[in-house]
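What follows are several structures.
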Structure I
Amino acid sequence: MKISVIMAAYNSGATIGPAIRSFLAQDHPDKELIVVDGASQDQTAAVVAALASPDIRFHSEPDKGIYDALNKGIARATGEVIGILHTDDLFAHDHVLTRVAAAFETPGSDGVYGDLEYVARDNPARVIRYWRSGHYRPDLLRRGWMPPHPTLFLRREVFERHGSYDTSFRIAADFEAILRWLVRARLNFDYIPEVLVRMRVGGESNRSLGRILRKSREDLRAIRRHEIGGVMVLLSKNFGKLGQFIRRADPPADTRM
């Protein structure tokens, strides 16, 4: 099973190197990384060139933001399964793509996801928040539940049949897309009970109060578009993050894939 990983980049020279190396370290043999750069003005292209590999394709041109770049990468992907890796993020270990490929052997699985660790921007070994997502049930959406987007891998047919990211959402297009896939398309997502991605804090959606407010407005628009509720769902979604600051015990070893 070939897995395509999409990476949207813009002036990412400070962090893209470790992100790419975490991809190259993956022991899954059939993989590709598509880096879609928005015509960066820093050393991004040079860092990617220094890590040249047959498994990496690099494209650089102006774009309309991160979701436009992700859509371009998805359109170029050749894998049966597609995931994303932000330039600030790292795969949690060298077997992530192997775990993902194994999970897709489950009949009827349209997507798989796992857990996420938020780590310090200057020290990825220091965990700040731990997002244990758990198994999906439709009723959880009205409580603000979402699978962590950076851990989500989907069959390519999902994008072909149900659409990619709606770029009218500048910050919350991932939230809208996941609701569309779960509510409208009624896709089946399976859970891998382990950390798949380490995400540095200080991402695009929470860099300032203005962006946090804009994300909340966009989240509410997505919630209403897909008719799963209103303000209370948004509040549940936001307050639900508080529990991520308390690290729970790891699941028993026999529940891991």
Structure II
Amino acid sequence: MGMVGVLGQTVAAPESYAPEVLEPIQRVDRESSAPYGWDVWHLYELSWCLGGSIAHWVGWLSIPAHSPATVESKSLKLYLNSLNFHRFESDESAFATIVSDVSRAIGAEVQLQFVEVDQLDSITEELSGVNLPVCGEDEILETISHEVLSHSPWKQSIVSEELVSHSLRSLCPVTAQPDWGSLSIRYTGEPIDHKSVSQYLGAYRTHQGFHEQCVDQIYADLMTLHPTSLQVAAFYQRRGGVDITPWRSSEPMAIQPRRLGRQ
């Protein structure tokens, strides 16, 4: 079953193994200075038949940020649903099948890790950085522009800090429905003006873009302030048993399974 004509429409979950539903989304062309990082997909509804029982797991699928494509989220949900009635010889066989199918679809090797469903608290944490100030309605930009970003006029020394916003909002480019998330910005460099970041992020409220594309742009725009190091992560809330947390970093980084309670 192809995805043409499926996005944005009501589609019944497949009842048999259907790797063909996986739909790649090509990433936007990047410069050689593209960031490191991962797109971490938390999968809350991993289930299949195993012998005479039904297996249930929670996992995180990690797609490298440098992959030529990522996977369309609705197609991944349909694919995972197609496993619900499929019989595997072992859990390891099911995990290997998922890795193989998704890797083939996006043209890069993905990784899958997992925990028992009652161990979700082992990867659940909360952000502890400096909360960004709330902008007034008249201060929100109509369009995204990195030019509003600025350094703090009051401090000149180099700092290391984490900025946090729980008000990240963007629109799905397919359905135009809102996607909400929490944003973490860790950087070292000349202090960034917190109010300017809030104004900048406010423009995403009406911006249509996939989660990964939004984080790519936020990272690239913050890099115009020339920090010596930068890491951006957006913890988007789940839809249909899947949430996406894109991580982008100026330095190589290990996979981060971390999720927030609101996800």
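If helix-only ellipticity at 222 nm (-39500 (n - 2.57) for each DSSP H run of 4 or more, over all residues; to 500) computes to -5500, which of I, II did it come from? Structure II accounts for this read-out. Here distance in nm of label points 7 Å out along Cα→Cβ at positions 69 and 157 was derived from just one of the structures I, II, and that gives 3.1; the source is I.
Look at Kirkwood radius over Cα pairs in Å, for residues 109-172 alone for each of I, II: the largest one is in II. Using the calculated result 19.4 for mean count of other Cβ atoms within 10 Å over residues 13-20, pick out the matching structure from I, II. Only one of I, II returns 19.4 for mean count of other Cβ atoms within 10 Å over residues 13-20, namely I.
Only the coordinates and a few stated rules stand behind these numbers; no lab work does. What you are looking at is a predicted structure, and each value in this text was computed from that prediction instead of being measured. Cβ atoms are built from the backbone, for glycine too; each structure is taken alone.
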